[in-house]
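Novice: Below are structures written as C-alpha cells.
The numbers here are math on the coordinates, done by the rules we state, and not lab data. Computed from a prediction, not measured in an experiment: that's the story for all the values here. Cβ atoms are built from the backbone, for glycine too; each structure is taken alone.
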Structure I
Amino acid sequence: MDANDIMGRIRTARDHALEQEREERQRIADADTADKQGAASVRLATRQAVREALDDILGESTDPAQNG
C-alpha cells in the first residue's frame, strides 16, 4: 500500500465521518426529548473530533456549515 492509497483511505474515513455528523445534526433537530437530543449531541461532538483529526492529517478543512 502506497502513500496515495493511505491518504485515499483517510479521506474516505473523513468523508464518512462528515456524513455521520450531518445525520447526528438531523437527529438533534428531530429529537423529541432532552435525553435523545443530549445523546445525539455527544455523538456529534465525537464525530466532529474524528473528522477534525482526519482533516489535520490530510492538511484539509471540511466545514459542514459550508458544505451542506
Structure II
Amino acid sequence: MILIAVLFPWLSFFLRGRIIVGILCIILQCTLIGWLPAAIWAAASYLDARNQKRLQRHYQHAQFV
C-alpha cells in the first residue's frame, strides 16, 4: 500500500474510502511541484491510519486483561 501511496497518492485515498481527500490530492498532483507533497501526504496518512488501528487493537486488548 505504501507503493501505491507514493506512485498514485490519489488512489490510496480512494481505496481507503476518502473520496473528497482523494479529489483534493488529484488537484494537488496536477502540477509537477504538487506531486511530491501529495505522495508524502498519502504515505503519511496511510501510516497514521495503520498506527491508529494498531493502537485501537492494543487498547481493546488492554481493557479485557
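Novice: Computing distance in nm of label points 7 Å out along Cα→Cβ at positions 9 and 41 for each of I, II, which one ends up highest?
Specialist: Biggest value here belongs to I.
Novice: For the read-out mean count of other Cβ atoms within 10 Å over residues 1-8, a value of 15.2 was computed from one structure; give its label from I, II.
Specialist: Working: I: 9.2; II: 15.2.
Going through each structure in turn, the value belongs to II.
Novice: Out of I, II, choose the structure whose coordinates give relative contact order in percent (Cα under 8 Å, 6 or more apart) equal to 37 when calculated.
Specialist: Working: I: 37; II: 34.
Source structure: I.
Novice: Given 0.7 as the derived value for distance in nm of label points 7 Å out along Cα→Cβ at positions 25 and 49, which of the supplied structures I, II does it correspond to?
Specialist: The read-out was computed on structure II.
Novice: A follow-up question, please. So Rg and Dmax of the Cα atoms in Å, computed for just one structure, reads 13.8, 47; which one of I, II is that?
Specialist: I
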